[in-house]
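Presented below are the structures under discussion, each in the form of structure tokens.
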Structure 1
Amino acid sequence: MSGTISSNTRSTIVNSLISLGSQYLAVGVGSGVASATDVALFSEVQTRISGTVAPTTTTTSGDTYQWVGLFTSTATQTLTNLGLFSTKGSPIQDTLSQQVNSNSQSFIIPISYYSWPSSYPFNIQVSTEVMQVVSGNGSTTLYVNRGVNGSTALSTIPASTPITQASGQLLAKSNFTGLSLNTGDQVQFYINIQLQ
């Protein structure tokens, strides 16, 4: 048996996404494969930028959400992933000081403990895993629930792996081979999310 979303419903869903308001483009330079469970980018860089959103037609009337915006690179860098977020603010980012040794380990040790919020809980992304930080020891260690948001708890995560706090709701994320840019280069992004 097969099914489909009707044309009118596709358009209604796209208009509902547009009614969420502004979405901000974030870009990252880390490696990883985008997943529906993600809450952050892989090594986000630069300030998030605003764009315009509108319905457009790919197959049936109004079946595609389109975001358009101009990105200017502030450094020589290779972009590897991007996402649309509900907030403009940049996330807190850090790296693991110590390796995570099992999928049941309930703590992590970041390099810069004091850069993290002291009000809990909040979500972080470490590689492809999402964790919920539930408390801290006040000096070095963050205590976490593992494999949240439907992600898989990883059995090992190497030291120096980036940690990124969830900052706003992630609408969509994509990874790609790499887009090499120099300082001052500009890219006009057209991000289409089509409902089929």
Structure 2
Amino acid sequence: MTYVQKDAKGNVESYSRQTITAVEGSGANMTISYRLEIMDKDRNVISEVSAQRIIRNNVMIFDIESLLAGSVRDSRAEIEVTGSPMTLSNNMQPGQLFDDIQMTINVRRGIMRVRAEINTTNRQCVAIESVTVPAGTFQSHKTSYDVAATVMRVTTRTRTETWHAPNVGIVKSRVYDNRNRLQNVTELIEIR
């Protein structure tokens, strides 16, 4: 699957591609391994990460630690992720609320230390909608949530709306700042 990331004015900022490399299990219990390629606006690959999504009892668990570890090119850096796992039900319904997520990410390399505290709140499925993106039209579950990320004592607050299509995944997302101004849009442009 290939995505385009655009700024609030619709200018392309980057692309990303997820390629499934292995699937273990099936149905409500499986592990999906994939390669994530981050590309610049000209579609040149600038980084590549291997990661997993784990589905247990119809709940998807995102492996944030492997994503982060793979994105740090310096093998001497240590990454530790603690707190609540990022999860999402595969059987969500409008009005359904999800648990808040509190996560701390510590990156260490020699004497350098960076700590990020990320709190995701107000997670909910707000509707089932038809959404059209370059890859097609999908009946999707629209979710929304708020994020407060604190790095080096500076907190950034955003609100995200995401459309999840069953058996496809995320097909669109929009991120807004704390004043409700659109910051960026990500859309699925290709499924292969």
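Rule-based calculations on the coordinates, nothing more; no lab input. Here the structure is a predicted model, which means the values were calculated and not measured. Cβ atoms are built from the backbone, for glycine too; each structure is taken alone.
Given a value of 16 for relative contact order in percent (Cα under 8 Å, 6 or more apart), point me to the structure among 1, 2 it was derived from. The read-out comes from structure 2. When distance in nm of label points 7 Å out along Cα→Cβ at positions 40 and 136 is calculated, the result is 1.3; to which of the structures 1, 2 does this value belong? The value was obtained from structure 1.
I have 132 for volume of the Cα convex hull per residue in Å³, for residues 56-151 alone, calculated from one of the structures 1, 2. Which structure is it? Intermediate values should be presented prior to the final figure.
Details: 1: 177; 2: 132.
Structure of origin is 2.
A value of 20.6 for mean count of other Cβ atoms within 10 Å over residues 24-31, calculated from one of 1, 2, originates in structure 1.
Using the calculated result 0.80 for FRET efficiency 1/(1 + (r/R0)^6) of positions 88 and 104 (r between Cβ atoms, R0 = 25 Å, to 0.05), pick out the matching structure from 1, 2. This value belongs to structure 2.
Thinking of 1, 2, which structure, once semi-axes √(5λ) of the Cα gyration tensor in Å is computed, gives back 25, 20, 20?
Working: 1: 32, 21, 15; 2: 25, 20, 20.
Label of the source structure: 2.
Of the structures labelled 1, 2, which one yields 2.3 when distance in nm of label points 7 Å out along Cα→Cβ at positions 8 and 120 is computed from its coordinates? This value belongs to structure 2.
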